[in-house]
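Once you scroll down, you'll see the structures, which are given as structure tokens.
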Structure I
Amino acid sequence: MKKEINQYIDHTKIGKDVKKEDIIKVCAEAKEYNFRGVCVNPKWVKLTKKELKDTDIKIVVLIDDPIGDSEHKKRVSLCKQAIKDGADDLDVVVNIFDVKHERWNKILKDLKALAKIGHLKVIIGSGYLTDEEIAKVSELVKESGAFCVKTATGKDPLENREIPEKARHLKIMRKNAEGLLIKASGNVKTVDDVNILIKAGADIIGTSSGVKIMKAYGK
């Protein structure tokens, strides 16, 4: 059975200026439109859990953005605390510096440890990467035990690229992480954007424009 467009969307509210009332609002919107999940920064996981009580909407937490450069111990600590606070999905950025220096063993060790903590989506920062790096990191994500590989955060250079370019990256990810879910995010604002990305292989769409998209979709 084909999913409706709302069930692809992780409704996103991140940033330093987010307030309690913003989180309450996005959770109410997620319940109204029955989105797949709500994506927040770590400090808001407990409140999001409270607001989404008695729903099937997933609590998604963004960790170590924008370039995943925290020490491994801190990344582990952040993930453990997020799960303790009620997160369902851990959206963790791969260490972009390690990718650029081809520290493949270090990356794999880090991701394997995080995948043991909870349901791990790995944000590969595809806007920073070459096609070859996208392919290699996608392979590592699959090997790590993560369940999903994700394109970008809002601060990734991919944010400013055209949707067809993002769709091309998804195809590389799909080819090299066969069997994993694929999440696309970064400047996804319209129904057409969502449809293009789904056609390219996206299983999940991260966007802060979920309500706008659903109103245009007519739901």
Structure II
Amino acid sequence: MTIPDDSPFTSAILSLEEKLRVLNELNTTHIVGCTRCRLHEKRTNTVFGEGDLGAKLMFIGEGPGADEDAQGRPFVGRAGQKLNDMIAAMGLKREQVYIGNVVKCRPPDNRVPADDEMETCLPYLLRQIEVIRPRAIVLLGLTATKAVLKKKQTMSSMRGQWHSFRGIKVMPTWHPSYILRVYTPQVRGQVWHDLQMVMAELGMASSTHDGAE
């Protein structure tokens, strides 16, 4: 698998049944038994991603943590609960969005994935995005933002404004784990501002609830 250029996807939009078939094949054929980088050496489970295959909104994080590695599901620990709160504040249920990560195996000791590890795994994420074809993507944290957008700016300079990836509008924001570590009115307000921009783009009703609280 190779990483194409950043031009918009031109492949046909698949039916839900076709999306399910393609993603199941991607997972079982390429992800579950993957040994292409060193991250497979200490994993318990691969974490492919989950959610609504017809979702108009996709969230992408950095990689699995301990809870995710144990369960084989994305964002199920404390950061996952915070992400659930953010999604609920937008007036959505977790089951109505799609959630994935840049890497599908847990980095040891929750370290940041190395560049070569992310580059090895990124084509799989790209294929997920192409199949789901969301209208907007929220990138959670600096690592995911750099991996997808290939930009080297700081998170503060990239969040809160729209970017583009393969013809899809992308909004970087703080990772839920960062919100939990730096639980300040400023950070929570910034995240809610970013989510409200996404809601406006998708034509969703606004809310006064702070999704980062």
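We did not get these values from a lab; they are worked out from the coordinates using the rules stated. Given the structure is predicted, the values throughout are model-derived calculations rather than measurements. Cβ atoms are built from the backbone, for glycine too; each structure is taken alone.
Annotations for the structure displayed:
- Calculating distance in nm of label points 7 Å out along Cα→Cβ at positions 53 and 133 for structures I, II picks out I as the one with the greatest value.
- Structure (I, II) behind the derived value 17 of relative contact order in percent (Cα under 8 Å, 6 or more apart): I
- Test item: helix-only ellipticity at 222 nm (-39500 (n - 2.57) for each DSSP H run of 4 or more, over all residues; to 500) calculated as -11500, pick one of I, II: II
- With FRET efficiency 1/(1 + (r/R0)^6) of positions 85 and 165 (r between Cβ atoms, R0 = 35 Å, to 0.05) derived as 0.50, matching label from I, II: I
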